[in-house]
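Structures for review follow.
Where a number appears in this text, it was derived from the coordinates with a stated rule and is not lab data. Worth saying up front: this structure is predicted, and the values here are computed from it rather than measured. Cβ atoms are built from the backbone, for glycine too; each structure is taken alone.
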Structure I
Amino acid sequence: MKENSVRYVCRECGHVENKWNGRCPECGSWNSFEEEKVAPIQKGRTDSRPVMDSSVQKLSDIPYEKTMRVSSGMEELDRVLGGGVMRPSSVLVGGEPGIGKSTIMIQMLSYLSASGPVLYVSGEESPSQVRMRSDRLGLSSDSISIFCDTRLEVLSETIEKHSPCYIVIDSLQTLYSASVASAAGSPNQIKVCCMELSLLAKKIGASVFFIGHVTKDGLIAGPKIVEHIVDTVLYFESAESGIRLLRASKNRFGSVDEIGLFTMDAEGLHGVKDPSSVFLSSRGSGMLPSGIAFTSVVEGSRTFAVEIQALVVPSRSGYQRIYSDRIDNARVSRVAAILQKHAGLVLSDQDIYVNVAGGMKLSEVSIELALALALYSSKEDIPLKAAAAAFGELSLAGEVRPVSFAERRMKNLSDMGFESVISADNKRGLPIASVKVDTIKAALIAAFSTKR
């Protein structure tokens, strides 16, 4: 290959083309190709990448101990990771700037330092800045080693020399390898650095955490292949109430259904013990406004009550528009169509606004019945009973279908002080009245039979 030649790499999938294309033929992404210089191939050069044990072994002979998984010191982080930090493993952590990625990582390293040497690799901050954060959080500076060089070759030598058990790379986009003739942060640089450090971590039995930048769409910047290289992918999100939500979109060591909830103050990130206290508005003993409905959602091993808010007003344009950030617009439109067809509630000429108290995004089908009740309540200006909740999936035929974990949901609602629940399930022996309904029309009658 000629010196200073260029190629074009898709930042979504890593596909390579010799000329720029508007659309990637591999993954179909538009405007995703980025120019990248290619270094000439040097004859006689040997591959210095770390190599795993290449011998053939029986799977039953591979050592495995429960001590390979240790607690991170934060219950919410352990929950999302599948029970704790695995050794060896590689984890990619993404999120908006300032959301707390570096904070949670240094808190984790401070706790893990008691079980082995740790290394914090900073490519964006100076050692003094990291020290200031550590002191502000009340962490011991003696327990954390720091290294501020983003050259892959130098970093690999340092890791092999000191053999840390836990490593944090802050951030992946600042690393670069001399073997790749492109700037730090380019798709090929990110792919090569992530691959080599992940292999090195597995070779020495360490856990490596990569902090990644995100695009304007909220996705981790760089080629999608990076998410396939690592064992776990975590996303930090911010809710309107100031709550930080940690989710796993991939986890080879646990479930991807778990969610971690954190609050942040001057002393760092702290886990939320009672999620329902965050996602339910406190109104005392006053009248419940119209357009409000309560339901219970299940996220992995935890169950908590949430408040769905709906506002239905006549549309100035004469056709329906939906504004919903926390519940998918398509789901809101489908529930509105079911109400119009099977309950005679005309919503085709109305503007619909939907929100979730606390700012959490909901994707469960179980919220559809509560959403329908909130829409009906707002349109007819009839408030629901304050001590009633509902959950259930709605079919296009207007049926209310049962959902999973009904008993867990009812118990959670009972613990939160609710007195009755409307659903397609009829669980007995629980300290909450269960109203079983089969259709959306029956659910509306059960919910609004007694007007305030």
Structure II
Amino acid sequence: MLNDEQLAAIIEAGYEQRGVEFKSAGDRTDRAFLANVARAVLALANQRDGGYVIVGLSEDGIDAAGTGLSDEQLKQWLSFDDVTDQINAYADPPVRIQLGRGELPDGRCVAIIEVAEFSEIPILSKKDYPKRIVARQLYTRSMAKPESSTSMTQNELREVIALATEKQLARFLETAQKAGVHLSQAETTAARDEFAAQVQIARSSGFHLNATSPQLVTTIHPETFSARQIPFPELIPAVQNATVRWRGWPFPWVQRPTSGRDWVGEQNDSMHPETWQFFESGQFLDCRAIEEFGPDADGFLDDREPINGYLPIWVPVLHFTEVIEFAGRLQRSQFAGERISIELALHNIHRFVLVAAHRNRSGLHGTYAYNDDAWDYEILLTPEEGLTNPRELAVDAALDLLQRFNWRGATRELLQGIQIEAFGPEQP
């Protein structure tokens, strides 16, 4: 569910995104307004990662008359059973939603409807509403502009078909694994020197974050190197189609990409500083700042040793999960049948200490510090794992990192709980 900081970031962007739709304030008892909301929910459920409908936020901005819900309207839109029943009256099969309250920077409230992508088959409209919804139609969000519509181009249709196919394939693979059947993966020749040289040039070009700042660095690439593996015009669509939007703020941030000789990329210096590049070789490079956090108010810190920064335990768990999911999507669309390398790293983290940094969790009862400058971890992702195990692989990586802070309280169950809290349970 979006938190208020993420909501503020969406508002700061100044426009709707493909995974976020704004609806001005309105009563749930207004049948025409409800049908508009239901249509947006149907469309979001048919795209990868679903999305959010923000009820009480006008497309004209935070200062518009249609922004902000009354107490009665907010109560109406937070009634889970009623909202679910009324929206699913238009959905076949039913959609899965969660409801939350959001507070705008000016203190006014909105209702947030979190929409999950369909579980097995795409969602069709179940009944008509005049000038709003047509029965037995498949609604999607347009890639050209953020709107809900039945008018699909080949791109939207291909996305829906690919998503449904992946879900069926994932279920087949899970069944095969339980039956003791494993798909073989032929070894390919790695080209580490070529990919490493490409990263070194990119990191020294001035495009990325200051090399001395604390940051998370991710590289993703196939095992074989070909300088022109992906045609240049296909680079931006490949990143856009693989983008992960599980937390509202997408990974990676793709809004106004730029380009170079053999790459596309973007620099974002706003609330969440990050840079990324995607090369014709198929290599993806992402650098993002480890944002400044303070100590937990109710934690315990032994500050006799210098402390250079604070790392919330949820940061690597959630970041690694999104990275591995993104890598799996790239793998399926661009490197079918080939293993890919995912290299996770934290730089400039000497004497960083762990904190909970969560209002619902008490602080850690000790000082758990990292005593080297960097940490790195590599995953060789098979196509099978990319479909079935992203969360599990992310927990493995996060455990490796957190245990090196000498924190014995790090367990798989704890980290899986953080994933579920942020992303919801894994789909059946």
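Among the shown structures I, II, from which was the value 3.6 of distance in nm of label points 7 Å out along Cα→Cβ at positions 278 and 414 calculated?
II
Work out the source of 83, 52, 49 here, i.e. which of I, II gives that when Cα extents along the principal axes in Å is computed.
I
Work out the source of 32, 26, 15 here, i.e. which of I, II gives that when semi-axes √(5λ) of the Cα gyration tensor in Å, for residues 134-261 alone is computed.
Of the structures listed, the value fits II.
Among the shown structures I, II, from which was the value -10000 of helix-only ellipticity at 222 nm (-39500 (n - 2.57) for each DSSP H run of 4 or more, over all residues; to 500) calculated?
II
Kindly point out which one of I, II the value 1.1 was derived from, the read-out being distance in nm of label points 7 Å out along Cα→Cβ at positions 62 and 270.
Of the options listed, only II reproduces it.
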